[in-house]
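Listed after this line are the structures, all set down as structure tokens.
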Structure 1
């Protein structure tokens with residue numbers, strides 16, 4: 001078997017409208033398809049990252065909280081590549097979101113930082 005690429009990442013949120021606002025208006029992802037599934041009382045929003053379908057945002061009634069800290073087994077974080085890390089971090093903070101200090105990856109010498117989505121999912125910005 002040969003894997004070609006990551007097709008998409010699915011994220012379950014606790015407050016659909018708040019998370020939709022975050023991913024669309026804060027991170028600037030483009031909605032490409034939204035559906036309400038009445039039988040599951042669930043929304044599903046497909047989002048583009050730079051012209052590619054990559055993220056599915058789901059809502060479900062009363063999802064359990066995600067263990068993040070201390071680090072738990074499972075997906076550790078979601079990372080996005082940016083051209084200019086300081087500019088991107090500054091833009092995130094204009095939305096009232098705390099961003100960690102920018103650090104340097106000791107292996108690649110690239111700059112990176114972290115912040116969290118409305119449900120505490122760690123998101124990394126990594127400079128190209």
Structure 2
């Protein structure tokens with residue numbers, strides 16, 4: 001796998017996984033995608049952090065799925081290969097929910113403005 005730049009989710013399903021602890025939104029999302037196609041992930045270990053997933057993947061404990069930014073940080077501390085998932089569902093869209101931008105503190109308003117600069121649509 002390490003010789004590739006991208007891979008499909010179904011191509012990973014026969015491998016052992018290092019996953020996040022149960023209840024993690026990302027882990028629930030990934031497991032839901034496996035269930036949608038009638039499969040289950042084979043977990044070797046579950047940990048509480050993206051860093052832990054990356055470190056265990058570097059030790060060949062299993063395959064881990066983490067956000068791209070976490071994988072890039074993980075590459076700096078451990079010898080891991082970073083592959084992009086080709087599945088459409090793997091690109092997550094996150095939203096900021098708030099009652100009224102006018103009621104935000106100046107600091108919070110700056111944060112919302114900064115995050116809004118990352119829009120991709």
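Can you tell which of 1, 2 yields 4.5 when distance in nm of label points 7 Å out along Cα→Cβ at positions 79 and 95 is derived from it? Working through the options, I get structure 2.
A value of 1.24 was computed for Cα Rg over 2.2 N^0.38 Å; which of 1, 2 is the source structure? Walk me through the intermediate numbers first.
Numbers: 1: 1.11; 2: 1.24.
That value comes from structure 2.
For the set 1, 2, ranking by relative contact order in percent (Cα under 8 Å, 6 or more apart) places 2 highest. Quick one: helix-only ellipticity at 222 nm (-39500 (n - 2.57) for each DSSP H run of 4 or more, over all residues; to 500) came out at -10500 when computed from one of 1, 2, so which one is it? Source structure: 2.
Bear in mind that the values in this text are calculations on the coordinates, not laboratory data. Note that the coordinates shown come from a computational prediction; the quantities given were computed from them, not determined experimentally. Cβ atoms are built from the backbone, for glycine too; each structure is taken alone.
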